[in-house]
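Just so it is clear, none of the values below were taken in a lab; they were calculated from the coordinates. None of the values given here were measured: they were computed from a predicted structure. Cβ atoms are built from the backbone, for glycine too; each structure is taken alone.
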Structure P
Amino acid sequence: MTSSIARLKITLDDVKPAVARRVEVPLTIRLDRLHLVLQAAMGWTNSHLYEIRARGVGWGVPDPDWGDGPLDARKTRLLDVIEDTGAKTLKYLYDFGDGWEHTVKVERITDAIPGLLYPFLIDATGRCPPEDVGGPPGYAEFLEAIGDPKHESHAEMVQWVGTPFDPAAIDFDEHAKAVEDFAKAWSRKPATRRKPAG
C-alpha cells in the first residue's frame, strides 16, 4: 500500500511546441521504475540509455567498465534522492546521442488516495518527438520539413516518420494506459504457495 506520493511535472527541454506531463508516483518508487514511468508518460520507446541527475549525482544503468558512470538506479528510491540531495528538481536524460533532457519538478508530496493505483498520469501536453530524430535541433528541422510541402526534405521526412505527425496532438488515453499497466504490474502481490493437501 502506497502511503505518500509525489506529483511530478516533466517538461521536455528545448522543444517547441511544449511537451509536458504530470504524473503521481509513489514517493518510494525506485529510479529504474521512475525511468519506465517517464518513458510511458512521454511516449518514448525505451530503446536508449538514460540517467536521472540531482545536484551533480547521476543514477542509471551502471557499467563496470565506466568508472565514473551512474549509480545503480535499481538501488535508489525517489525519496532517497529528495532526502539525500535536498533537490526538488531533477534532470532526466534520455538517449545520450540525441541528448533529450527533461526537467522533473517535484510539485508536491501528499498522501496517496486509498484504492488508487500509482503511478498515475494526470495530464499531458504535446506529442513526444520521434525517436532518433536528432535531438532538439533535429526535431526543429523535422517539424519544419514536414510542415512545408516545398521543403527539400519534406517527402523524405514524411516517409521516414511513416504516419501523419501533429506535434500538438496527443493520445492521452494511450499514455495513461501505458502508465497504468506499470501500476497494475507493480501492485500485484507475490504469489503464495499453497501447501499440498494431505
Structure Q
Amino acid sequence: MNELEQNIKNYFGVIKPEDLSTISSLFKLTTIKRGDFYVKTGSWCNKLSFIQSAYLRIYSVAEDKEVTQWISTQGYFITDLSSLLFGNPSRWTIQALTDCVLYTIHHDDYQQIGKLVPQWHQLEKLFIGKCFTILEDRIFSHLSMTAEERYTYFFENNRELFNQVPLQYIASMLGMTPETFSRIRKKQLS
C-alpha cells in the first residue's frame, strides 16, 4: 500500500482493497513550482489533491491584507471544498510555498467514483465529516484559547513549519498580528 492509499484509507475509513485501488488509480502525479497557484480566488477549483511533499498556503485578501486560513503540509488533502463540490467560485487562493509533489484527481474523475465504487457515498460522507470536525476543532481553539495558548499548541504540533514558511503566515493563521506573534515567540524562546 503506497502513501496515497494509506491516507485515503485514513481519511475515508474502512475500504475494500479493490475499491482503494480503483480510487487511487484516478489520482495522477502532478507538480507545482514554488510561487505557482493551485487555485486563485474567483476561479473554479476543479481538483482535489493529496500532498506527497509540499507546503501550500490557503489565503484570501480582506480589507487590503492577506489572511491565511491554513498552511497545508505533507500527508493531507487540499482543495477548495465548496468550489469542488458545488461549482462555486473559489473563496480561497492556494499558493505553493515550496515545490510541490501532489496526487491529483480532477472533478470529472471525482464524479465518476460513485459509479465505480458502490460504497463511495458513505466514504465521501466520512471524508467530509472529518474535514468538518477539523474545522470545528480549529474554531473552538480560536474561541477558547488565548493567543499564547494557540501559539504554544500550534508550535508543539507543527514545529517544522516555523523553519519552512514565513512567520507572518503562521501569525495570520493563528489570528494574531505579526507584532503579537513576535512578542509571544520571543517570550517562548527565552
Structure R
Amino acid sequence: MFTGIIKGTGRVVALKRSADTAKLTISAPVLTELRPHTGDSYAINGICLTVTKAVAGQITVEVMPETSRLTNLKQLKTNDRVNLEPALGVTERLDGHFVLGHVDTTAKLVQREQDQNAIILSFEIASQYEDYIVKKGSIAIDGVSLTVTQTHARRFSVSLIPYTQEQTTLGDRQIGDLVNIETDILGKYVVARQRKEAIQ
C-alpha cells in the first residue's frame, strides 16, 4: 500500500532488457535515508515492484511481462529520472490517497498550460477508464497522488503546484509522453457494483 506522496526521485543507472522483462537499478540520495532491504516493496513511477538487491543508495528491481505491457517502464532509458515511494508503514500518516501500485493503463500528455504558479496537465486516456475518473476525485499519475480538476470525453486534467513540479518527474513531462495511471480503488468498487446490479 502506498499514498502517492513521493519521497524522492532517482536515476536509472543500469537497465537490462530481455523480451518483455527487465532488470532496473536505480540510484537516489533518498535511498540512503530510507535504507531499503531485499524483499521491500517500492513504487517506481507508481508501479509496485519488489527490491531484489539493495546496496547503499541503490535498489535493483525486476519487471515481469505483465508490468511491461501495461506501464511506461518499457520506455525507460538509462539516466531517466523516476519517482520513488516506499510502502506505507502502519504508523504513518496517509497524506495522499490509497494507492496500490497496480497500474491500470497509460495515458498520453496532450496539453501543458501555465496557470500562474501552477501547471495544468491534460491527458488522453482510453474510453474504458472514463468511468473511474471523476472531477475532484483522486488519481495516481506516475505514482503521484493528484486531484482531477476537469474531465472531458477521453480526457482529464490535473494541476501541479510548484513543489510537485520540482519534487517529482511530472514537471518534466512533455507533450506526447506516456504516464502510468492508477485510478482510485474506491471508484473501481463502486463502478463494478453498479455494473453488476445493472446486469441482474
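For the reader, a short list of remarks on this structure follows.
- Label whose coordinates, when distance in nm of label points 7 Å out along Cα→Cβ at positions 139 and 179 is calculated, return 3.1 (choices P, Q, R): Q
- Looking across P, Q, R, the calculation of helix-only ellipticity at 222 nm (-39500 (n - 2.57) for each DSSP H run of 4 or more, over all residues; to 500) that yields -4500 traces back to R.
- Parent structure of the calculated result 0.45, given that FRET efficiency 1/(1 + (r/R0)^6) of positions 123 and 147 (r between Cβ atoms, R0 = 25 Å, to 0.05) is the read-out and P, Q, R the choices: P
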